[in-house]
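The numbers here are math on the coordinates, done by the rules we state, and not lab data. Keep in mind that what you see is a predicted model, and the values were worked out from it rather than measured. Cβ atoms are built from the backbone, for glycine too; each structure is taken alone.
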Structure P
Amino acid sequence: MEKLIIPEQDIINALCVYMSRKKQIQPQDVEVELMYDDEYGFSAEVYWEGRKQVLITVNLIEALRLWLDEFLNRDPYAGIELVLDDEEGIIAVIN
């Protein structure tokens, strides 16, 4: 099976859906900023209703599993690797 690449915008969309379900709000009410740090790895700052929460890599993976299952009809337990790409930004490679 070939690798699936999930672009940065779809990762952001996945996080919006993920947080909307956790906080019982609409996905469009969530703003996301993806980040990468050499020491801490991948994370995201999520904003909604004047609040901010920092999500760590495991939360990003959890959101991507939801996205794979419900929106792409793919195995949510496939291998997911977050990658910092020079041209594409932060992407996810699904094995």
Structure Q
Amino acid sequence: MVIVAGHLLVDADERAAYLESCREVVEAARATDGCLDFALTADLVDPRRVNVFERWESQEAVETFRGDGPAGDQQAAVRGGSVAEYGAVEERVLF
């Protein structure tokens, strides 16, 4: 399993528009074989922050979905952040 997690920073007054522009990406990811979860969400405390969480069955599934990466206008809106991939070996269900 692969987990992608972190955050992006966008202009506070543009965050809602940025998230709306990502709607199709989220829908496409969730419909992709190997996607277990995919979410881009507004942070409750920082008005610039967009939280990123993805869970995939395999690295191959991630790479197949990613293709060339984010659209140019979405990438241009990102001012910073930190997102990383993690290989998960085991799962312990908590809820």
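In this comparison of P, Q, the computed figure 3, 14, 26, 25, 18, 10, 3, 0, 0 for P(r) over Cα pairs in 5 Å bins from 0, in percent is attributed to P.
Taking relative contact order in percent (Cα under 8 Å, 6 or more apart) as the quantity of interest, name the structure among P, Q where it is greatest.
Working: P: 32; Q: 46.
Once relative contact order in percent (Cα under 8 Å, 6 or more apart) is worked out for each structure, Q has the highest.
Figure out for me which of the structures P, Q the number -8000 belongs to, where helix-only ellipticity at 222 nm (-39500 (n - 2.57) for each DSSP H run of 4 or more, over all residues; to 500) was derived from the coordinates.
Details: P: -10500; Q: -8000.
It was calculated from structure Q.
Work out which structure the value 3.7 belongs to, where distance in nm of label points 7 Å out along Cα→Cβ at positions 36 and 76 was derived from one of P, Q. Can you show the working numbers first?
Values: P: 2.7; Q: 3.7.
Working through the options, I get structure Q.
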